[in-house]
Structure P
Amino acid sequence: MIAINGSADVVVIGGGVMGLFTAYHLAQQGAGRIVLLEKSHIGAGSSGKSGAILRQHYSHEITVKLSRDSLKFFKNFAQHNGIDIGFQQTGMAFICHAKDRASLEANVSLQKNLGVNVELLDAPQLRDMEPRAVFDDDVIGALETDAAFVDPQLTLEALAHLCQSDGVDVRQGVGVVDILVNKNQQIEGVKTTTGETIETSTVINCGGPWAGILCARLGIDVALKVIRPQQAYFAPSKSFGREKLIWGDLLTGMYWKPEPAGWTRVGKMSYEGDEEVIDPDNYDEGVSRGFIEFCRKQMGQRIPDYREAISWGGCGALYTVTPDAHALIGEVPGINGFYLVSGFSGHGFKMGPAVGRGVAAMITGADPGPFDESFFAIDRFERGQPVTSAYAYGILG
């Protein structure tokens, strides 16, 4: 017999962007009693350190739609809820080589057909837009004028507040030590670090870097790996002031964006070669001097002023990645009532509102919006059907 200390219709594991948006939409869709368990504090995993870039530049219709609908949600958040989340609509420029023009044009055409405001730019137009930068004649770009960013921690705290206002039982400092499954392979509860057992038939694992660990406790092997990307922060020179745009530069391999504090955040576009993290409870949250110098060198190729930019340090973060850089979402095969939502590979924050709505709809039967469960199918690697990119610069998704 299980000693029951409480019950819930749905238990959501993880107080990051996916767990909070899933709980929020479950409450909005009338899913009953919802308990959200966060082992540490809101945003303590990946989400709190996110650049929280809200772009729609993707090469698949489903990811463009998810990002488009999510951007609208973020843009209207303060007006609808009376809470500031630091939304800033700066626009984002993507830079690639002219040899990739056909791919870029096809991608821009897809985005325009789906309602994204985007335009192609040749080298002279890029120079006019950013006079500080060096653009050779064989460089082209795309400007997504509606791209934006939010303050991640303000956003997460606001979501937690909305969840609680809608009746979600948000418990911080309470982790999950065991997920209980009966002989019929049906979820029947979770055991927590406080010694409590919560009876439930539905568990949604939004544990980010810990999601794979929870699956492994049930003997489930999922294609999730945790890595540690680094980001560096620089103080822009007063001679040119704060960055006005977000940039994704495929030629230097870097992205950069203005931060709420006034710094410029700089990171690699690709996470290839980043350190794998075995224990996400114990990882290096700092940034190396070598990485700071690497950023200076790469950024200096595009904007020479950054060769002498003052460093404000940086951080090591966590990504949970999959072999094809797209998330695993759905009911885990073989265990009734156990859902996995993880592996966003650095793309999660911008899709959070739409993905949360879709995941909640899997439970409630409500309208999922643009969410398509089959695109993120958990068993796609076993079936030999990973998501593939139609473009040479598939790093962008």
Structure Q
Amino acid sequence: MNANLLSDIKDFLFSLRRCSKCLLPETFPGIEFDEEGVCNYCRNYRPIKVLGEEELKRALDKYRGKGDKYDCLVAISGGRDSTYVLQQIVAKYNMRTLALTVDSGFTTGEGHRNIKVTTETLGVNHVYIRNENHIETSWRNLKTMFRAWLKKPSINTIVPTLNAADKTMNLQIYKYAHEHKIPLVIGGNNIGNCSFEQEHFKTGYMGVFPDERGNYTVAGKIKLITFFTWEFLKNTTHYRWSLIKSYASGTLVYFFESLLKPSDVDTLGFYDYVYWNEKEIIPAITSIGWRGAEDTTATWRIDDMMYPLIDYIYLRLVGFNEFDEFYSKLIREGQISREEALKRSLSERLPRPTVFQYLLEKLGVSKDELDETLDNYRVKLLCKIIKKKL
């Protein structure tokens, strides 16, 4: 690719070479194509395995009647997958369940609506953990960090800059369970997410990849923290106590969450036991009142207002985002054809216009300013990515 081609977003997106079996493009970290145009991620793919429903039943039975009032706590965001976990745990497995949401201030209106409707339909008690002072600080920090990122953009620091959710979310959930004598937490951030949602590209440009459950080795974690710390420190805009405190708490949790979790609270990943199947999930949750957003056909990420911006940045920089990786995995699993996956991805990977515009206004950034920064950076970035493949 020449610089002129890279500088025009439409020409760039059209020109990308993609795997002949899945949707991954030549800009995906670590990708290689064989003579038939099939990528190494497809060639080396191993079907997802789960522990099975019988194992899940045995695991859940250990906690029945163990809590004072509840057998378990299910963390719910209003999104597709956490709603399905709640529906199954309550309606199918008949556990005494409390639904809990840590509201960090970045949950969409659709997310809040789905939480309310589905918990009421299921007859489940629900509580919010919400700290207004923390939310105000998070928005202020986000605006500062994003402005700093625009001055010196990096493909490696998009998520640490914009993933504004409370990094101590899991610990707050564990603490609540401990204080209310609830012995089991199901779901909650990475706990319980399906393997299809574990993204490899967001740290892949640093040469660090998680496993299929989203877990990193200790060496991988150290490498990531070292890199992110250096990126943080070399930008003097970050030298504010609120930013330093947020970064330090996130680092602490990242390394020591398992040690900080109360010993009387256990966790269970629902999708470690139950295979994720879209054709089963969507009908199940819509039957209890769950709905998607009106401005997108996507059913994923409609509960988190930061992802339209995150996905837009990746799409404009490297020509793909998490939807391409997600649907590529579904192709390999035989859940969807490449033709259907491509059709859906082309539509769903675009940012939700209402949320996207709201975010830019909150952050004090115009779309023209954002696009100019991304287009200038893309030329430099892709020259490096493509050079590595030559």
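Rule-based calculations on the coordinates, nothing more; no lab input. Please read these numbers as outputs of a predicted model, since none were measured by experiment. Cβ atoms are built from the backbone, for glycine too; each structure is taken alone.
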**Identity of the structure behind 3.4 (criterion: distance in nm of label points 7 Å out along Cα→Cβ at positions 38 and 286, calculated), options P, Q** = Q
**Fill in**
The value 21.0, 66 for Rg and Dmax of the Cα atoms in Å, derived from one of P, Q, belongs to structure Q
**Message:** To test your reading of the models, identify which of P, Q gives 21.0 for mean count of other Cβ atoms within 10 Å over residues 30-37 when calculated.
**Reply:** P
**Asked** So distance in nm of label points 7 Å out along Cα→Cβ at positions 78 and 366, computed for just one structure, reads 3.1; which one of P, Q is that?
**Response** Q
**Comparison of P, Q by distance in nm of label points 7 Å out along Cα→Cβ at positions 182 and 246 - largest value held by** = P
**Asked** Which structure, out of P, Q, was helix-only ellipticity at 222 nm (-39500 (n - 2.57) for each DSSP H run of 4 or more, over all residues; to 500) calculated from, if the result is -15500?
**Response** Q
